[in-house]
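Once you scroll down, you'll see the structures, which are given as structure tokens.
FYI, it's all coordinate maths here, none of it is from the lab. Since the structure is predicted, the reported quantities are computational estimates derived from the model, not experimental observations. Cβ atoms are built from the backbone, for glycine too; each structure is taken alone.
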Structure 1
Amino acid sequence: MGDGFATFVEMDEKAKARGEPGFIARTIESKRRIYLITGSRMEFRSWEKREYLRGRTVHAMVIDEAGLLDSASRSILSTRRSATLGPIRYIGNPGPVLGEFWNLCQQAEDEENAGRMRLLRWTWTDRYLALAGRHPAGDTPASLLDIEGAEAYRCFIDSERKDQSPFEFDQQYEGKFATPPGALFAEWLDRAMVLDPDPNPHPGHPYITGWDIGQQAGWTRGAHLCLKCWAVHHVSSIKGKPYPMIETFIADESRRFNQSTAVIETNGPGRPVIDHVRELYGNTQKWNTDNMNKRSAALTINRMGSGGSLKLADIPFLRSEMTQFRSQQSPSTGTWTFTSPTKKDGHGDAVSALLIAVGASTSGASGYLLMLNRQIQKAEDAKAEAIRISAGGSASVH
């Protein structure tokens, strides 16, 4: 607060010392308030107490150290420009995943908010390239070009990379949010999330769709797992609709994905939904999540994802939820538990739907039928090969 106020006052004093008119009409230092010669007013508020952030309507604001944001402070700041709908910019180093700044950045990356929000990343690489005159955004002005400074900065970064833990370096210099301890999927997500989102099914391929049912005001999501490609390239989503519309949506989307097997979690809101969905769509099964089958599904996703056999579309909300999914072991019993992000922490509907889809395809009734079909297909292929060889063909192994 004080630094920003003092910087503007100093800029005005230097301008007037050069014989220019400056831009400040008067100041009130005790309130960190500046009145401009244009008639506008600037305020500098402190984070020390939330109450300090309240005040009259503003036309634009910049929030520094946004990594310190909490939801109440963000709400206060946002309402101060609700009458003008003026621009607001949040800047700062990433903090922990699940923080308010993280939540804000997730919203900015969501395509639904592209018209009013955007996320800009500025890392050490951007500064280095700018100093060296090689930034992809354009040529560096001659007054700012500093080849020697660029090299010195690169050497500094190399030193910091060695001195700091990867966790700290990524947060401070790479612009990456810190993943929570025990994150199970975070390490391999970049290698697995290589598909472009595609709302259409692969022609002729079988699917299982895991459905996580939310409250009417929350999200209901369905993860469509292609059983031939072992890929999830679309997550169907509906929010804020009455249950009859949710049930119709589940039936329609499951049917659209090549008559997908719809697997509905019956813990919580899914219990009354499944009977109604079955009336609309016959290929529907129930899934009751417990710690054992959740553990099995989580470990299967981890094994297949890290091994390269499971591919995912890079869908922002799926990525953020999988980044948060954690495994924890009880120090007293040694029991492992697997937890999705809570509603308070930004929802876990998509990753829960993925767990249901993978769990149902590798265990339970659907898993058994899939295994049986694979065995039948394997036997048929062997029989066809034997007939071909007996008819004078040749066999080859690849």
Structure 2
Amino acid sequence: MTVALLCLLCAGCGDSRVISAPGMRAYELSLAVTAGHAAVAWHGGPGDHNDIYLQWLDAAGAASGPPQQLTHGPLEAYEPDLQLAGPTPVLAWYEKDAAGAMSHAWLVRLDAHGHELWRRSLSAADGAARNPVVRLAANGISVAWIETSPAQPAPGAASVPATSASAAALSEVWAARYDLAGRLLSGPVAAGPANANTWNLNGAVDADGIFHVVYDASLGSRSHELRLAIVDGTQVRNRPLSPDGIETVYPDLRFSSTGTAALTWFDERDRHDEVHFGLLAHSALEAARMPFWHRASSTRDPSFGAYLAWNGTRLAIAWCDRRSGIAQVYARSFDAEGRPLGPEHRLSHTGSTGSIPSIQPWGTGFLVAWNEYRSTGGGGHGGILSSRAVIARVE
């Protein structure tokens, strides 16, 4: 399968392949690969209701049969995060009602045919749980999520109903670890404060099996800044990574096989959104020493939504920017010092808007998955006319 997929699309990159069926709306793609296997998860569906779907890819990089629908309402399901344990998927996602008053996060392992082997509720204090991230390692499944619960009154203070406008909502990152059989190994443990507008978590597991979670939060400052939570069983260290007062958001983190940490984010350093990345030794990351930053893109147009992956000593970053007038997906490779290994590659070439990419190593290169959508210009999914799942190869 690997040899065949190396021939996928073009040797450099730029061509793309639609992997969702006509009429299927696909959003927030999560791509996962392992030896001989590749799959993509998304939320969406043929109508307006959002469910979780899993799509296996064949040796040519095309959809291998129809997608498997993993949820069936009545709640809306969103933003799956996918990992592969050999041929068996491990996913996390969250569900909420139409009013958005309450949300619940899940961790699920499937068999190779898409049937649930087990399902675990991700909850620490019966709050509203959302935006889970899951990573696999030899010592189990590490998962983190954001959970929001009403503030508790101070000791001696009059009791305040949770529905009162005076009861502030408290958002916090929580983490836990499971084995592949679904048994809880540690946690849930509080991994650090967040905000109601902390919209996602990303992370990586290092060579020692320690879970590193990155996210953004303001925590009383005027701007969102990057934070790192290091979760080692029930021991947690949480620290800021970018205390410079610049709005810095949506980080992603990956470790190379030699332990080098790659961190990407976008900020408003030059008064518009710009994707940056930094490379630093594991010890420097542990000490929260922010690395010298590089720009991922050469354009001066707004760029955002960056994700990265290592393949040996090569680093690839995929992102979106608006140099063509609407957002499109681009990718570029760098060496272990952050030097470009070639030009930027535009991966999406349609009149549709390219949305946030997911990137993974494959063979000697990388696979990138994203969704391309057309809309009426209105906010949210209500204005979406179509949204297709797309994949391309970067050599």
Given a value of -13000 for helix-only ellipticity at 222 nm (-39500 (n - 2.57) for each DSSP H run of 4 or more, over all residues; to 500), calculated from one of 1, 2, which structure does it belong to? 1
Among 1, 2, considering only mean projected area of the Cα convex hull in nm², which has the greatest calculated value? 1
Winner on Rg/Rh (Cα atoms, Kirkwood Rh), for residues 114-289 alone once structures 1, 2 are ranked, highest first: 1
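For distance in nm of label points 7 Å out along Cα→Cβ at positions 82 and 258, find whichever of 1, 2 sits highest and give me its label.
Details: 1: 4.8; 2: 3.2.
The structure with the largest value is 1.
Starting from the value 3.5: which structure in 1, 2 was distance in nm of label points 7 Å out along Cα→Cβ at positions 106 and 306 calculated from?
Details: 1: 2.4; 2: 3.5.
This figure was derived from 2.
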Any idea which of 1, 2 comes out highest on distance in nm of label points 7 Å out along Cα→Cβ at positions 42 and 234? 1
Looking just at Rg/Rh (Cα atoms, Kirkwood Rh), for residues 18-185 alone, which of the labels 1, 2 belongs to the structure with the highest value? 2
